[in-house]
Structure formats: C-alpha cells, structure tokens
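Asker: Each in structure tokens, the structures are laid out below.
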Structure I
Amino acid sequence: MKLQAGLFLRVAVLLVSGSAWAQTTGIERYEDGDFKAAARLFEQELATPAASPESQALARIYLAASLYALGQVEEARKPLEALARESPEQRVDPARFPPELVSLAELIRQQVEPERQRAAREVALQAAREEERRRAAPRLRPEVFGLFDAVDRRGTLGAGLAFQRKSLEGSVRVLLGDPPVFQLQGGVLPRYGVLRPFLGLRASLLPGIDTYGAGPVLGGRLALPAGLMGVVDVGADYFFLSRDDRHRFAVTVQAGLGFELHLP
C-alpha cells in the first residue's frame, strides 16, 4: 500500500510539473519568436482537462498573440472570443502584447458582452420560472398537533391533512376529545418566504353533541429543513349550542408539525 501511494504521488507530481513546464516552454517559445511552436504548445495546454481557469485564460491570450504574430488574424479571434466568454475579467496586458492585439481583444470583449448579458438574463429568467413552478405546485401536508382551549383551559391532541396550492390552503383536522371535534379550515398565505402568515376561516363539528361552530383563524407557517413545516393557528370560534352546559365561545391555540409532499 505504501509503495502504491508513493508511486501515485510521483505520477501526480510529474503531471502537475509537466503542465507547468509546457506552459513555461510555450511562453519561452513566444518570447523567442518561435510563434508556431508556441501556438502548438498552448493548444495542447488548452486541451488539458485539468487546466485551471487562470492557466486557460493565460494560454488563450498567448495562443491569440502567437497566431496574430503569424498573420492568422481570424484564427486569433477564436481564443480571444473564448477568453471574453469564459474569463471576461481577464485583459490582454498592453505592456506585454502588441497594441493591435490589445485593441482586437477589447473589441471582441465589447461584442461578446451583450451576448453574455443575454445569457445571464436567460439563466436568471429560467431560475425564476422554476421557482414559480415550484411555488405553484400543489402539495399535501400530513400534520400532527396539539390544541389548547383558553376558555375551558383544556388541551388535546389531533391530526390532519392540509392541501396547498400557490397562496391557498385548505385542511381537514380531527381533534381527540370528549366528544371528538372535526374541523374544516381554509384561507390564504399572503406572501412567500420561510415564514408565511395565514389568514382564514374555520368550521367545527361536534357530532357527539350535535353542535357546530365557526370563526376566524390567524396563524403562521414556518418552513423547516427536510421538508418539515411548523404550523401555528390561533382561532376564535362561536358554537351554536342546544345545551347550556358548554361555552358558546372558544379561543384555541393549535401548534404542530407537518411534512410536505409535492404532487406531480
């Protein structure tokens, strides 16, 4: 194992030093006036997949300079166009290269810049479309929660299933109690974000005592990691009772946890 690791390390060092040697040799060939050999070496450098963006930018500049010195102006445009697209911040050094090449590189950069801006806008627009599709996609949210009734000073547990599409949300909930309570709730989530307020109405049915009620709900939805959603609702319900042993009003706080399931 140690022998294999040592062999791998020596090969890696040779590859890295070989790339650096090729680039250094290309620059030396260019400075010596051997532009044909320099162009060939820089083409090899650009064909190396492991080359860093910085070394690629430098190789494109020297390749363009070598081709330009050979009178191949049209061929010199290609690495300059690639430079303008891939490394727009990199400039051709006027202290090292001919002013004609510097002017050509700047002209190409100005021509390519609108294209880059259009591409960037298209990427941003596509990302916005994807985000809008993600937000508009319908989703189900199984929930478990606890409830506290501030009037009766009692608490209970419950479960439910919520359906959400864009800014609309509806849910069905069952509260375990004596008697059990069935709730149908609907409302709107006015804005997007990690924390979304909820405004809605709720209808409650207590079949065990033939009673029903309704009232407004104010709450919030908090997006959590792993697709979880924190749910808090504060409601004020008025019950239409046929008995006198129960309160007609209820102020409740429901807090729980849901798991979002995105529908196709």
Structure II
Amino acid sequence: MRANEVHLGKIVKDGKVLILAMDQGMEHGPTDFDSRNINPEYVCEIASKGGFTGFAVQKGIAKHYKENYSGKVPLVLKLNGKTNIVPKDEAYSPPVATVKEAVALGADAIGYTIYVGSPMEAQMFREFGAIEKEAHDFGLVCVVWAYPRGKYVKEEKSKEMVAYAARVALELGADIVKVNYPGSVDAMKWVVASAGKCRVISAGGSKQPEAEFLQKVRDIMSAGAVGLAVGRNVWQHEEPLRMAKEIRKIIFGE
C-alpha cells in the first residue's frame, strides 16, 4: 500500500482531527504533571472517553498501558523524541521506535517530529524519508510535528517560519502536519495554503485560561485547519472531559 492508499479515516472523523497528546513526559520532563496526571492511566482514561480521534504517545506508554486505551481510541505512536535538556540551537529528535513496533502495538498512525532549519535538518529528513515509506507501505497515517527550531531560526512561531515548516511536511510526504499556531487567523490561513493537500492541525501549547484557549481553537478552525493536537489544555484541566467536549463542539460541530 502506498501513500495515496492510506486510509486517513483511521484518525480522521468527518474530515476533522482531534488528537490527545501525551509525549510531554519525554519532551518536557515531569514538570508538566501534577499528582493526578503523572499517572498515565489517568490520561489514558481521558483519551478513551473524550471523543478523540487519536492518542499520541511514546512506545513505553503505548506498551505498558495498552490495556487502558486499546480499542477505545486510535493510537498515534511517536517514533522519535528528545528531552528539553538538549540545547535548542542543536535541535534534533532521534528515532526511538520503529514502524514495525508501531504495527505490533496496533497503531493507526505514526508521529514524527522534524525541526526545520536545525543544523541536524538533513539527518532528520533522511530518517523520516525511510520511515514515511515503510509506514505508508503498512497503511499507517504519517503525522509530522513540524517545528522551525535551531540556531538558524530567529522567530520559530512567525507566519513565514510556520508556513515553511508546513510546506516541508507536504514535500516530505506527510499526511497531516502539526504546527504551532502563528498568532492570527490570516497567518494560519497562509500556513494552511502552504501545506496544500497535507492536512494541518495546530498544537495546543501550554495551559491557557479556558475561554482564551477555546477562542484560539475557533480561530484555528476558521483559518481552514482540520483540527488540533492538544495535551496540557485538557489533562491539566480540572474537568478534562468537559474541556474535551467544548473542544469537540468547535471542531466537529457537536
């Protein structure tokens, strides 16, 4: 099966995407968690009951907590990752899992971070090129976390940089690209246009006041994006399932 035969419906509902992400444990360390959500079972339950079209985690979570989410929400297995101890100027996210591991764990999609503009960009392109081909051969959806980062990038969330990253994901063969919100509806429209037929979703980002965050979701959708990959603004919320429902209302019109 090749890229144009991949069944996006595995993690897409009515043309829209809502992924619950919990790769922050590797990317940020335990600082994002409190006494409730430090337990992966707590977040797995939110993923299972929150009406999400995907659950993005690293392989350790996917393996050790499979019984808590399997069959309840599609798995998006992150195949690379890094800590935030590594300096941003040398941004590189090495492979930590394989496509075959994703298949064995029952994943419907793989996630892969690429730091566009990093000094390690060429190596990340080569690694993702091999992964993209193998993932599509297995019929897995490829979701790229595309972030401009590194010593050559001055404003990683500018309209120009975010659009460039989205275009790179299209050119590399991604089915869906996750980007940072560039700050305005008009800027996001340019990002979406730059991504062509590669569907655009926005990162949720750090925890924000509820009303402010939901307005951002409205802006993201009005710009033509197909959804969101959200983590902290749901599982750090006092009422995570209610927050997930409010987000679904905006994305799916529920």
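Computed from the coordinates by the stated procedures, all read-outs in this text should not be read as laboratory data. Keep in mind it's a predicted model, so treat the numbers as computed, not measured.
Asker: Tell me which structure, out of I, II, gives -11500 once helix-only ellipticity at 222 nm (-39500 (n - 2.57) for each DSSP H run of 4 or more, over all residues; to 500) is calculated.
Answerer: Values: I: -14500; II: -11500.
The read-out was computed on structure II.
Asker: One of I, II was used to compute semi-axes √(5λ) of the Cα gyration tensor in Å, and the answer was 23, 22, 19. Which one was it? Could you put the intermediate results ahead of the total?
Answerer: Numbers: I: 72, 23, 12; II: 23, 22, 19.
Here the read-out was taken from II.
Asker: Which of the displayed structures (I, II) returns the greatest value of relative contact order in percent (Cα under 8 Å, 6 or more apart) on calculation? Walk me through the numbers on the way to the answer.
Answerer: Details: I: 11; II: 19.
Between I, II, the highest calculated value is found for II.
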